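There are structures below to look over.
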Structure 1
Amino acid sequence: MVFGMAYLLLPSYVGRTLSTRRLPGVHFAAAYAGTGVLVTDGLVGLSPSLVALGESLWSLGVAIFVGTLLWTVAPAVVTDSEIVFRSADRPQRSTRLATMLLPVAVGYLVVGTVALLSMVTSLPELVGRSFPTVVHYYAAGFAALLIFALGARLLTGFFHESPPRYLSWVVLLCGAVAPGTLALNFWRPPWFLVGAGLEFVAMSGYVGLVAVVMYRTDRRRTGLYGIALGALSGAVAVGAVTLVAFGVGTATLVGVHVDVVLGGFFLLTIIGYAYQFFPVTNGQFPGATERTALTTILLLAFGVGLQAISAFTAYSWFHEAGSSLAVFGTTGYTYLMARRLLG
């Protein structure tokens with residue numbers, strides 16, 4: 001979903017559409033095949049050569065993604081660099097900063113892929129060589145920073161409310177610096193603590209951005225609840241692991257961090273924006289209502305909440321129940337989106 005929205009949105013900011021319709025299909029085929037191999041390895045264990053094949057396929061997909069965007073965007077920017085800032089007559093500086101950070105997010109994707117390839121090839125260790133390092137380049141650097149940067153623009157575009165500039169600057173600058181600091185110094189103080197603190201500030205500021213827009217707007221659509229719950233989940237997830245980094249919390253909070261950042265921040269945010277871009281009420285099929293869409297969001301949010309709470313209780317069924325609710329929520333979302341997009 002993140003790749004798809006990048007294909008849709010990033011070229012539009014320079015007044016272009018994708019230069020090719022075929023390469024994204026090749027990208028997704030390679031990325032899904034590579035991911036499938038890596039997931040299978042995590043479940044049953046595969047030979048090192050197959051794991052290397054999976055990582056190479058994923059990396060090929062990333063290379064196609066970046067190359068396709070460059071092929072589309074670079075000529076327009078080289079010809080007229082000011083085109084990036086013409087989305088409004090007098091764009092705010094925070095909007096300009098958000099646009100400038102989009103290639104930084106893509107850069108983190110490239111750096112993470114270099115780190116991934118260095119794990120299975122003879123590439124030198126330039127930017128780290130561990131799986132947690134790769135994950136944080138991807139999750140905090142590419143996906144989260146892209147959410148921050150696009151969110152600074154999309155929240156205003158969808159709901160016609162501009163959050164405070166200073167809050168946008170805090171979110172964007174901290175969100176841009178934190179991933180590199182975290183990934184390069186994973187669990188190594190003092191810089192890991194700096195990165196964790198910056199990421200927590202960025203995520204908390206993002207919650208503030210969403211809260212301000214949600215309070216001010218009179219266009220409170222279903223998707224906004226997913227975006228808001230996703231932002232809140234992100235703050236909880238980053239806050240939990242920040243406590244561990246500063247020696248306050250226990251290792252249990254690391255599990256909470258993983259569950260909530262993946263199932264809460266990323267999934268709820270993706271679902272929220274999906275419902276904004278593709279309102280299910282425009283479809284003519286059973287369940288195409290705002291209430292059904294909101295139910296899928298609440299099922300997922302409540303499920304993720306139970307998963308987080310289970311870490312502090314002796315009742316294992318909390319986690320199982322939370323996982324089941326999350327599956328129900330995402331299955332309902334899949335049904336609604338499939339019917340909405342496929343007709």
Structure 2
Amino acid sequence: MSFTLLIVIIVLALIFDFINGFHDAANSIATVVSTKVLTPLQAVVWAAFFNLVAFLIFELHIVDTIAKTVDTSAINLHVILAGLIASVIWNLFTWYLGIPSSSSHTLVGGFAGAAVAYAGWDVVHTGKILKIAAFIFLAPLLGMIFSYFLSIALLWIFKNFNPFRLKKWFKVGQLISSALFSLGHGGNDAQKVMGIISAALLVYYNGVDPSQIPEWATITFTSAGKIHTIPFWIVIGCHSAIAAGTLMGGWRIIKTMGGKITKLTPFEGVAAEGAGAMLLFGTEAFGIPVSTTHTITGAIMGTGLTKRITAVRWGVTINLLYAWLLTIPVSMIIAALVYYLFVLLGWTT
């Protein structure tokens with residue numbers, strides 16, 4: 001029964017990754033669609049490809065952070081399943097409403113909420129949760145700052161260039177910046193699901209002699225206790241799922257990201273995506289699982305500020321902030337309720 005549950009968790013995790021792809025597709029392609037650099041179909045194929053190949057670039061820092069959000073020696077597989085179900089529910093709900101919420105935060109919130117319902121706060125590594133929660137504010141703020149100063153720098157560098165020719169160059173530049181952001185998205189968000197699958201394997205094989213663990217489930221650690229390697233099928237499976245999801249689009253959220261926050265041009269698209277990519281690459285190096293949604297939203301705001309403060313539709317961004325603040329606590333509550341439902345139905349051990 002427990003092995004069947006492990007397989008169910010792995011399949012559901014990949015489904016979540018797929019949903020994450022079409023939920024967060026807008027992050028990397030909304031600007032190229034809204035500026036008409038690429039058609040929607042061309043944009044999703046472009047983004048999907050770079051989401052897929054991201055596994056060639058990034059190390060497993062974020063996998064380690066997510067897998068160790070909760071003490072895996074003190075929970076069971078039902079906890080992880082409840083967390084995943086809650087994450088899927090919140091992601092689909094916010095996608096339906098067209099709200100670009102964080103798949104990262106719903107995953108962390110769901111995982112932690114189910115664990116608290118099972119064994120109390122002691123099994124949750126609060127420091128990791130607080131660091132992730134802090135970036136609810138820091139990711140959009142840093143994205144806005146990076147984007148604002150990158151925009152100013154580009155305006156100064158190209159101030160004497162022909163505007164018509166510059167527009168063509170920035171259209172090409174947008175292809176590069178969106179590719180870089182897609183790489184960052186694939187490396188960041190796919191690793192979060194890798195972390196959940198890794199946690200499930202650690203729970204399932206907890207207490208088993210390492211020599212008895214099959215190769216397809218073997219996870220190795222560094223001397224410092226961080227995850228060093230995970231089975232390759234997890235890596236390619238997660239990146240493939242997120243790429244496939246990206247191909248599905250996510251048009252409701254693209255509408256919000258591509259036009260409701262501020263009106264975008266190819267120049268502003270390059271600045272926003274370039275700044276977002278810089279932030280994603282930096283946080284991934286430190287194993288900080290930031291929200292790509294929050295990052296690009298802040299970056300779009302930053303480039304809008306170079307025109308004037310009123311160029312940013314602050315009412316839209318405030319509504320987004322409410323959704324961001326609610327994601328972790330609501331996901332925790334949903335996950336706890338799902339776990340309690342398992343208890344009532346007698347499905348837990």
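Thinking of 1, 2, which structure, once distance in nm of label points 7 Å out along Cα→Cβ at positions 50 and 266 is computed, gives back 1.6?
2
Quick one: log10 I(q)/I(0) by the Debye sum over Cα atoms at q = 0.11, 0.21, 0.25 Å⁻¹, for residues 146-225 alone came out at -0.33, -0.85, -1.06 when computed from one of 1, 2, so which one is it?
Traced to structure 1.
When FRET efficiency 1/(1 + (r/R0)^6) of positions 138 and 290 (r between Cβ atoms, R0 = 30 Å, to 0.05) is calculated for each of the structures 1, 2, which structure yields the highest value?
Structure 2 gives the largest value of FRET efficiency 1/(1 + (r/R0)^6) of positions 138 and 290 (r between Cβ atoms, R0 = 30 Å, to 0.05) among 1, 2.
Quick check on the output: 20.9 is mean count of other Cβ atoms within 10 Å over residues 66-73, derived from one of 1, 2. Which one produced it?
2
State the single structure among 1, 2 that was used to calculate Cα extents along the principal axes in Å, giving 68, 38, 35.
Answer for the origin of the read-out: 2.
If relative contact order in percent (Cα under 8 Å, 6 or more apart) computes to 39, which of 1, 2 did it come from?
Working: 1: 11; 2: 39.
Source structure for this number: 2.
Identify which of structures 1, 2 gives the largest calculated value of mean count of other Cβ atoms within 10 Å over residues 218-225.
Details: 1: 17.2; 2: 10.9.
Across 1, 2, mean count of other Cβ atoms within 10 Å over residues 218-225 peaks for 1.
Computed from the coordinates by the stated procedures, all read-outs in this text should not be read as laboratory data. Values in this document were obtained by computation on a predicted structure and should not be read as measured data. Cβ atoms are built from the backbone, for glycine too; each structure is taken alone.
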